[in-house]
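Bear in mind that the values in this text are calculations on the coordinates, not laboratory data. Note that this is a predicted model, so its numbers are computed, not measured. Cβ atoms are built from the backbone, for glycine too; each structure is taken alone.
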Structure P
Amino acid sequence: MLDLIIRNGTIVDGSGESRRIGDIGIKDGRIVAIDVVDDEAKRTIDASGLIVAPGFVDVHTHFDAQVFWDTTLSPSPLHGVTTVIGGNCGFSIAPIAPEHGDYLMRMLARVEGMPLSSLQEGVPWNWESFDEYLNAIEGTLMPNAGFLVGHSAIRRVVMGERSVSEPASDHDLAEMKKLLAQSIEAGGLGFSSSWAKTHNDADGESVPSRHATKEELVELCSVLRGTRPSHLNLSPPLKDSMMTSTSF
């Protein structure tokens, strides 16, 4: 006996095939039959007039702060999104140092148009490592979620105010690579950065990642070769993947 049958839905399976009316049989959390399902099930859903499709993966979001005041991550689920990737454009909110939380939230308010009051009142800002950030939201979100490690965040932690005024020294770069590796091993999905000219902080300065040289970017990306997330709350196709996201 199946656990669930979804009957009479319009199936769009993502393969490029034409949509068709059919049934979906599910057992132990997996699809075991499709199109015509003759078995019985513990539960049946009539999907007549509705689309039945795989969940969509939104690879570019900025839900990093919203996770604390809206665990549904709306409106993404309303559009069929079941997995979101945050931390894009170098704008993760982990890792941080206590003295840099105010800078990061004001940067997000400027770059992404997030209300500063929401960032101040709705986010606890009580973590430092990427691991602590992930633990703070573990098991709280409705959709699957993964988060990239942002270049601006790690540059700010390592270089402080120098992150928006000068290139990284060899020591700075070594510390950034170490921090990135630790963050990936803690569960970060990959690395993100930005050289986009529209990305400025609250003071109108270029965000930290825009001060990086090409060599710095390449060196940080090279960290991904030797690191792997220890745990991810992601759909199976993404579990063993690494990502680099860069905006220009």
Structure Q
Amino acid sequence: MARVAVVTGGSRGIGEAISKGLKAAGYKVAATYHGNDEAAQKFKAETGIEVFKWDVGKYEDCKAGIATVEAALGPVDVLVNNAGITRDVMLHKMTPEQWHAVIQTNLDSLFFMTRCVIEGMRNRGFGRVITIGSINGQKGQMGQTNYSAAKSATIGFTKALAQEGASKGITANVIAPGYIATDMVRAVPENVLQKIVGQIPVGRLGESDEIARAVVFLASDQAGFITGSTLTINGGQYMT
């Protein structure tokens, strides 16, 4: 029987590539989204992947959403915590609302979503929790104290979860992408984009499919001895 995978923020950008990659690998995939109904329905029509709308930054929404997914597809075996937002501004100008918005979506959601599936994974003796971090959670980034804090915290969360889940057949890992050629990055002014590429030793932006292939591997049985790890995929821009 095909395993069920949930990808938060799974209908656009890196999440879209992850959802497609998992489906191609034989998983039953549920892609969550929050804001863009038109894009989500287009994604569903083009891929045949089921989409589910809820706010991953709210626990009750996550609880109800996971119940809906499991009723439709079956128990969740793989969770990919991919959803994230930015509210970039220098700290001396950052508002509490800009801070909390990023922490809620990028970090609180990690607890909310994982909490809703972890008991089932423990009971069944299998689970994969894969969180999409960021190069800026490893090295920091000016104007992103909120984002860098949230993405750095995902690493500590994952290391602790890995220790809790290891004896139950559950692995937990982080993938920390560098600059990936998503629509958001491509929208950066050309002169700025060229400066970014100039800092990447391999001389190009990453591709969403390169992140997706790593997710598919970490979700597989073959990756059962990998847990508590952070896989950096950044073209050598930041080496740990």
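At-a-glance table
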{"item": "Entry that produces 126 once volume of the Cα convex hull per residue in Å³ is calculated, selected from P, Q", "result": "Q"}
{"item": "For 0.90 (FRET efficiency 1/(1 + (r/R0)^6) of positions 56 and 168 (r between Cβ atoms, R0 = 35 Å, to 0.05), calculated) the corresponding structure among P, Q", "result": "Q"}
{"item": "Ranking P, Q by distance in nm of label points 7 Å out along Cα→Cβ at positions 112 and 200, the structure that comes out highest", "result": "Q"}
{"item": "Origin of the derived value -7500 (helix-only ellipticity at 222 nm (-39500 (n - 2.57) for each DSSP H run of 4 or more, over all residues; to 500); candidates P, Q)", "result": "P"}
{"item": "Comparison of P, Q by distance in nm of label points 7 Å out along Cα→Cβ at positions 8 and 80 - largest value held by", "result": "P"}
{"item": "Comparison of P, Q by mean count of other Cβ atoms within 10 Å over residues 32-39 - largest value held by", "result": "Q"}
